[in-house]
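The structures come next, written out as structure tokens.
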Structure P
Amino acid sequence: MNEKIKPIALFDMDGTIADYVSAMKRDMESLRSPEEPESDGDNLWDENAPGHIKARKETIEKTRGWWRELKPIPVGIDVMKIAQELGFEIRILTKGPNDVPQAWAEKLEWCQHHLGKDIQVTITRDKGTVYGRVLVDDYWPFMEGWLKHRKNGLGLMPGDSDNKDVPHPNVTFYDSRNLDEVKELLISARDREEGGALDL
């Protein structure tokens, strides 16, 4: 008798279940000179940032223990628990910075500490190549790349659930106010036939 394979839900770490942004804003503020403007956190990935700002960010990310000490994001953990209760196999899918090798180890340590020793963790440079029925991720370019290979996949992104600027029909923004909707979407993703369209 064939055992039914559990559907897979992929969860990003930074900005989804681990609070990278608050920690980076805090530590960037500690390095800011009085003449510089405060960071609002929206420019942490700005490719056009001045060299000294990029160097500060890199210095922070290379600090031993920095990734391991990130705080959990409660609403992201709530979505993970809902998926788990619905029978999804939870797998962590995170990008590892090439120039910070200890971040890879610390991300694994974070997951084992907060999610248990048996959690499956994939650290990759290309999330689009990893299979799952669901991807929960805060970064649109990663979500977009994944959806190109998963036309029937469900994308969940943390953010204001009233956000009308949804970038893709299979993507829904979530916050603490619409977790019932998230549950229904996860049920649809879980129950769809293999190869069948996502019923939203």
Structure Q
Amino acid sequence: MSKTASPLPASATAPSIRERIIEAASVLFRENGYDVPMDAIAQAANVSKQSLYNHFGSKEDLFRSIISLRSQALRAPLLEAAGQRPPREVLGEFARQYHALVLSARGTGFLRMMVSASQRFPGIGADLYAAGPEPTLAALSQWMERQHEQGALVVPQPRLAAEHFLSMLYGSLLLKGLLGVEAGTGGIDADERAAFCTDVFMRALGRPG
């Protein structure tokens, strides 16, 4: 039997209707997979089905919007006054954000659901990649390119450098999460992992001195 999220109270007016829908849908998608009915999402968000469709024309549109918002949160450290901050500081914040949003138990649970949806509905895979992972990689690449032009980093191939930095962040945690293996950290917390990956990258591609 599929799980359902508890409906939000009618008096909860602080979040907008759109925010309530996204919050409720994120929980239901993660717990029940892509098959969760739009009726259930409307009920959990305490909105009418018509209101749900007024904001999101289809389930795919809603799903893509959730992925896009997660990607925006990941890119935030690269966009907010990042040009005035040392590269090590920006990369460290990005790494911590990545661990929190992508490599946490909730994050990898959401990724498992995305993989399952893309296998059953092949057309949706490219849309989801374009809505989330690709903009994140592109933003990291562009930030590294700017740092190279400013002389703060030595990254003549920013796209390749960005891919390798993300790969360091994945480590074995992503595979464990996708396989549903208990995410043991080996005594290394997210901050320590973020600092290690950032230090390795800066030693390899940071501007000497």
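A short reminder: the numbers here are calculations on the coordinates, not readings from a lab. Just so it is clear, the structure is predicted and the values come from calculations on it, not from any experiment. Cβ atoms are built from the backbone, for glycine too; each structure is taken alone.
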When P, Q are compared on distance in nm of label points 7 Å out along Cα→Cβ at positions 56 and 152, the highest value belongs to P
Of the structures P, Q, report the one carrying the highest value of distance in nm of label points 7 Å out along Cα→Cβ at positions 64 and 168. P
Using the calculated result 59, 35, 34 for Cα extents along the principal axes in Å, pick out the matching structure from P, Q. Q
So FRET efficiency 1/(1 + (r/R0)^6) of positions 32 and 160 (r between Cβ atoms, R0 = 35 Å, to 0.05), computed for just one structure, reads 0.80; which one of P, Q is that? P
14.8 is what came out when mean count of other Cβ atoms within 10 Å over residues 24-31 was calculated for one structure; which of P, Q is it? P
From P, Q, which structure was helix-only ellipticity at 222 nm (-39500 (n - 2.57) for each DSSP H run of 4 or more, over all residues; to 500) = -22500 calculated on? Q
